[in-house]
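Got some structures for you, see below.
None of the figures in this text is laboratory data; all of them are computed from the coordinates on show. Remember, predicted model here, so these are calculated numbers, not experimental data. Cβ atoms are built from the backbone, for glycine too; each structure is taken alone.
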Structure 1
Amino acid sequence: MQKILILGAHGQIARLVRQRLLAETDAQLTLYLRNAKRMQEFDSKRETLIEGDVNDTAKLTQAMANQDIVYANLGGQFEPMAKSIVTAMTQTGVKRLIYVTGLGLYHEVPGEFGRWVEESIGAPIMDDTRRAAAIIEQSSLNYTLIRAAYMSNDDVINYELTEKGTPFKGTIISRKSIADLIVRIVKQPEKHSYSSLGIDQPGTDGDRPMY
């Protein structure tokens, strides 16, 4: 029986992942979020609810103990959170991390769309995101970074993946598609080990997000 720690458990993608893991696996879930009152319903037989900040490394380390997989889907300033996650996982000996981030980590988005991404997101946020990813990639963890295109709530699972070192494809991706990739990795944790994956919806190339 797997034990999965979900960081940022009230996020839209995290909720989709959680629903599918409860329906499709026998995994025990630990839901870690800043405001536990937002999680109005949970399965006390299979889920543990912890109110905490990822930047509280001591509390995060406690939550990390005996977990098999950590799935992080966070917002805010990413560099300190990445440091805290890596520290807590290293201290507890937990190795497998699935970490959702955005496109453009390696200036891999080609053409006008790549220029627009850098301009619209801005250097401070992009640089923070890149530093966070580098902390994870330079750690001893078995990580999968998921670099997502601009997200939609479309009721569709349709995606393609690009490896680090290859140009990013497409402009958008549904949250359901990202959740599907995460669930597949949880079910087969050896998949996409030590990798950084771009994810987009096929056929959505363009100069701006093709919603």
Structure 2
Amino acid sequence: MNQEQDVSTRKVILTMLKTSGALTVSEMAKQLGITEMAVRRHLNTMERDGLIEAKLVRQAMGRPTNLYSLTENADDLFPKKYHHLTLDLLSELIAEAGPDKVDLLFERRKERLISRYEEQIAGKALPERVKALAEIQNANGYMVDWQATEDGQYVINEHNCPISQVANQYNHACQCELMMFENLLGADVKRVECLVKGGNKCSYVIQQKQ
């Protein structure tokens, strides 16, 4: 079985465990139409990757057997539509209290993020602050790279935006990110490209304050 087929079979096993709950090797083998040995090979890989876990259970007859189920890590592999709920709630808030309240929420989120991250960045030289901020954004799912330019500036590129669905409707979210960067870096920051506005990435040019 080639690598592509292996990956496909593992996806099927993950879906089975998601929809059916915990299963034994025998039950999975029957549903997949492959040998129990082949199933165990896939399970070993997924267990190593932290996607499934085994629990030994006693049976009325015969030897105890392992029941396999998904871990919390595996749950992240399945589609999530949290942005629909977020957008619905923001719409309700606008209807009840007006658009200024939504802007205030984004402002408070910005201040909370600044408070959360400023200790990791404070006291460093600008290159180290840029590097630390890039690592923070990477950990938050923004798929970041950064570099220094020949003219002494720095560029942070975000190739993914986890809040893009919200930012598409509420541009203040993007403005708050820009202000958060300026605050944490203590530098002049300019956004020169934006995913929400049709760019291929969100790109920020950073330079030391004059």
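Descriptive notes on the structure:
- Structure from which 19.9 was derived, mean count of other Cβ atoms within 10 Å over residues 9-16, options 1, 2: 1
- Here percent of Cα pairs over 24 Å apart, for residues 17-136 alone is compared for structures 1, 2. The highest value is that of 2.
- Top of 1, 2 by FRET efficiency 1/(1 + (r/R0)^6) of positions 97 and 193 (r between Cβ atoms, R0 = 30 Å, to 0.05), largest first: 1
- Structure from which 20.9 was derived, Kirkwood radius over Cα pairs in Å, options 1, 2: 2
- Origin of the value 4.9, where distance in nm of label points 7 Å out along Cα→Cβ at positions 65 and 145 was derived from one of 1, 2: 2
- Entry that produces -17500 once helix-only ellipticity at 222 nm (-39500 (n - 2.57) for each DSSP H run of 4 or more, over all residues; to 500) is calculated, selected from 1, 2: 2
- For volume of the Cα convex hull per residue in Å³, for residues 105-168 alone, the highest value in the series 1, 2 is held by structure 1.
- At a computed 5.3 (distance in nm of label points 7 Å out along Cα→Cβ at positions 57 and 185), which of 1, 2: 2
- Ranking 1, 2 by distance in nm of label points 7 Å out along Cα→Cβ at positions 25 and 161, the structure that comes out highest: 2
- Comparing relative contact order in percent (Cα under 8 Å, 6 or more apart) across structures 1, 2, the highest figure comes from 1.
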